[in-house]
Structure 1
Amino acid sequence: MSNPIPTDLTVHQQSRMLDIAFDDGAAFTLPFEYMRVYSPSAEVRGHGAGQEVLQLGKRDVGMTALEPVGNYAVKPTFDDGHDSGLYTFAYLYKLGAEQGSLWNEYLKQLEEAGFPGDSGRLPGAAIPGAPTKAKSCG
């Protein structure tokens, strides 16, 4: 199936997880932190290759809202104020299907940026000398 459609979305505030089931039988549990660091927004991805912004300190991020966008996406609002990412159903499926490799890539990026172990995920983590908040693209 080329475009799986969600059949169930459940937000778990306490555990900070989104359960999502698709019409092809696939089901995934996506941590809010994982969704936040892989936001499809320009604030995170940049406007082109090499402009990505490494997300730090998102381990405890929560989700305050999850709104449908037409029949193709959802728009989460995270409690750190980030609300500019539209997560298409295809992107959510990709996040679920590739969760292991994408998460390992994120941890590798943190380590390469000088954050060993869990340190880059801790609230308040920042790259020395870097601005603490990225400029919004909209």
Structure 2
Amino acid sequence: MILLSPKRRIFLHSLWIFVLFYPIMRFIGYTIPKKPVYVKIAAPLPVGGYQLTSDFILFDRDDNCWALSRKCTHLGCKLHYSETREILECPCHQSQFNSSTGEVVKGPAKRSLTLLPVEKRETSPYYIVTT
């Protein structure tokens, strides 16, 4: 019989627990939730206007405001906004998304864009977007 030192025994015991529980935790989908990030927009948007940021595009039209992620759901490229056609287009593979809903208009992307919560205020900051 091989005798193990106490430190080695504790290490091997811990490793065994990790090997046993890691697949179970992955299977049930356990992830540590990300903390929300609040982005404050200090200036009001013009009527029917929009504002591009590095992570999202904010729209304010007809007393309704919303924000869409600028990350393509196909390969993660940064989307460009076409004001004349009112679509978000991916420069990598030309996926197109509806600027009002974020739904896919033309593939290869299959999933819609993430719609981000927006709080509209009367004073500065005029918009607070939760990413």
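Table for the structure above
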item: Winner on volume of the Cα convex hull per residue in Å³, for residues 52-115 alone once structures 1, 2 are ranked, highest first; result: 1
item: Value 2, 9, 19, 23, 22, 14, 7, 3, 1, 0, calculated as P(r) over Cα pairs in 5 Å bins from 0, in percent, assigned to which of 1, 2; result: 1
item: Winner on distance in nm of label points 7 Å out along Cα→Cβ at positions 12 and 100 once structures 1, 2 are ranked, highest first; result: 2
item: Read-out FRET efficiency 1/(1 + (r/R0)^6) of positions 20 and 84 (r between Cβ atoms, R0 = 41 Å, to 0.05), computed value 0.10, structure in 1, 2; result: 2
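Taken together, the values in this text are just the output of simple stated rules run on the coordinates, not laboratory data. Not measured: the values here are computed from a predicted model. Cβ atoms are built from the backbone, for glycine too; each structure is taken alone.
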